[in-house]
Structure P
Amino acid sequence: MPLKSLATRKKRAREVVAVLRREFPDTRCSLDHADPWQLLVATILSAQCTDARVNLVTPDLFARFPTVQDFATAPREELEEAIRSTGFYKNKAKSLQGAAQALLARHGGQVPRTMAELVAVPGAGRKTANVVLGEIWNTPDGVVVDTHVGRISKKLGLTDQTDPVKIEQQLNECLPQQDWRDYGHLLIDHGRKTCKARAPKCDACPIYKWCETRA
């Protein structure tokens with residue numbers, strides 16, 4: 001189905017957000033964190049892993065390695081073992097240690113506040129950067145596109161792309177900047193509760209009328 005006009009997509013996006021805000025009035029980031037570094041770590045760990053699993057791992061992880069310096073100097077094998085259950089633990093440990101070392105070398109151990117600086121940190125792509133920018137400083141550079149956001153946005157006819165960066169570009173056009181952060185949270189909430197990939201609960205869906213894949 002061809003993509004509808006931008007005006008139509010903007011109207012639909014606004015209506016979807018309004019409905020989902022009523023459905024999920026307390027929507028928020030589901031990754032537990034106490035500061036920007038902890039959120040950066042948690043977001044890197046969340047790749048190919050559920051947020052619930054990450055939240056089980058991070059309390060012990062941060063107790064064992066409390067500071068950026070601790071991550072930077074930890075024996076790699078110990079870091080790998082601490083995050084093993086999140087999957088892809090060798091690559092993730094390498095990213096976490098590289099991120100910590102980069103922050104110490106370039107940013108005085110602090111998480112940077114710009115997209116350009118964040119995506120230069122090992123393990124941090126646009127999704128991770130937008131999570132941190134949106135949650136910590138409320139200055140996202142765009143919509144966070146995870147699997148729920150990409151999948152449901154396509155069902156809603158707000159994007160016709162499969163590449164996350166291109167999906168983000170189209171969603172940024174549809175949504176006012178003040179909705180970029182919450183749109184991601186709302187669609188993740190909706191995907192977990194109702195629009196599940198394998199067994200969507202269409203009869204209970206509050207935004208079903210805008211779904212372009214409905215029977």
Structure Q
Amino acid sequence: MYFLVDVENVKNAGLRGSDSLLPTDHVILFYSDSTPHLEARHLEDIRDSGCGFEVCKLLKVRKNALDFYIATRLGEIFGSGYQSTALVISRDEGFQSLREYWANRADPPRRVLVSESIERGIVSANMADRRTAQIRQRMKMTDIGGFHAACEERNRLRRLLEESFAGTGLTGRMEEIEALVKSGGSPKVIYLDALRRFGRKDGLEVYRRLKSSGEL
């Protein structure tokens with residue numbers, strides 16, 4: 001997927017989702033002397049993803065100059081034979097004209113989407129893949145009070161388990177023990193799972209301490 005980023009328009013906010021880039025993606029940053037900097041984390045995400053990466057700096061300031069650069073580069077991309085989705089990352093509504101042109105006047109039609117950030121662009125592309133599902137999950141609206149309550153419960157459980165297993169040889173496996181408790185199984189199921197995960201000796205010890213703690 002191609003991402004043509006209007007850095008002058010979206011700045012750092014437009015790079016949200018840079019950590020979801022894939023080696024099969026291609027990112028082009030269009031910028032000028034007025035916007036020569038981005039947060040290092042986004043640039044590092046682009047580099048570390050292994051995706052195609054290029055920059056295009058405005059040579060001379062003119063009205064809407066970067067918009068023309070983006071439109072021209074998009075034409076080059078499709079003209080070279082690229083037939084998949086291209087995303088223009090900008091809040092400028094004028095780019096909807098690009099979308100209309102490539103969808104309705106090009107032969108064959110091409111798919112251009114306009115979005116305010118990389119992550120929202122990926123979601124708008126509506127691909128049935130793992131990346132899209134993960135981003136949707138991260139963007140899902142969550143009740144603040146309920147989330148806080150879950151955090152408090154997790155912290156309570158961790159403190160209790162740390163106290164219950166202090167001084168044992170199992171302190172380095174607290175995440176596994178926590179996962180065992182959170183599995184929601186019956187005491188019998190947890191007993192069998194503990195034996196499977198930790199072996200007979202340690203599994204029996206895990207089960208005994210969980211039972212003594214009141215978590216079963």
Structure R
Amino acid sequence: MKSIRQIFDHYAKDPMIRKKLITVLLAVIGMGIFVSILIEAAYGTDPCTFMNLSLSTKLQLSYGTWSVLINIVLLLIVFFSDPEKIGPGTLFNMILIGYISDFCRYIWGKILPADFFTNPATRIPVFLFGLLCFIFCAAVYMNADMGVAPYDALPLIAQKRFCPKFPFRFFRMAYDFLAILIGCLAGGRPGIGIILMALLLGSAITMVGKRMHSLG
């Protein structure tokens with residue numbers, strides 16, 4: 001098993017490292033911005049955001065602070081199980097998305113009309129715009145090959161270690177359902193966004209991946 005230093009040395013030797021770092025950083029910033037729109041529109045987010053948002057509300061913590069805290073715990077599990085899943089993108093994801101989302105929500109409250117996220121005339125198109133942009137940014141992030149978010153690394157590790165013959169697709173579905181269940185128990189209400197995310201994200205990852213590889 002490689003050490004963290006060896007893993008980051010591997011990234012440092014990548015001739016495309018600067019381009020990849022910029023790409024993954026912009027993707028993470030985009031994810032933070034657009035998840036703030038999804039939260040405000042309240043039609044649903046991805047399972048991880050839903051769970052963390054519900055728990056942060058229950059614990060009376062900001063979404064950004066709770067995201068960092070839970071990601072530190074998950075990162076420790078990943079570190080001792082399969083550190084090769086960790087990369088620069090892992091750290092960008094776990095630290096930035098929540099705080100960017102909190103900051104954007106504060107800005108939206110200052111500059112947008114009070115009913116912007118509740119009036120159906122704006123709420124629905126803004127939600128769809130935020131959903132598609134979030135999915136695109138997430139697909140870019142995942143295809144950048146700069147490390148996996150702790151939430152996404154755990155099912156990869158668990159499936160490989162405990163039930164390697166079980167199809168990962170179904171294992172991941174069960175994992176996301178567990179996150180949704182935890183969010184519901186914490187008082188959250190899942191919306192249609194979770195279903196749309198599940199239906200669209202896989203195709204978006206494949207499509208964006210092909211495009212990124214064609215561009216070199």
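Every number here is computed from the coordinates shown, using simple stated rules; none is lab data. Keep in mind it's a predicted model, so treat the numbers as computed, not measured. Cβ atoms are built from the backbone, for glycine too; each structure is taken alone.
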Quiz prompt | Structure from which 22.2 was derived, mean count of other Cβ atoms within 10 Å over residues 124-131, options P, Q, R | solution = P
Exercise. Name the one structure among P, Q, R that relative contact order in percent (Cα under 8 Å, 6 or more apart) of 17 was derived from.
Key: Q
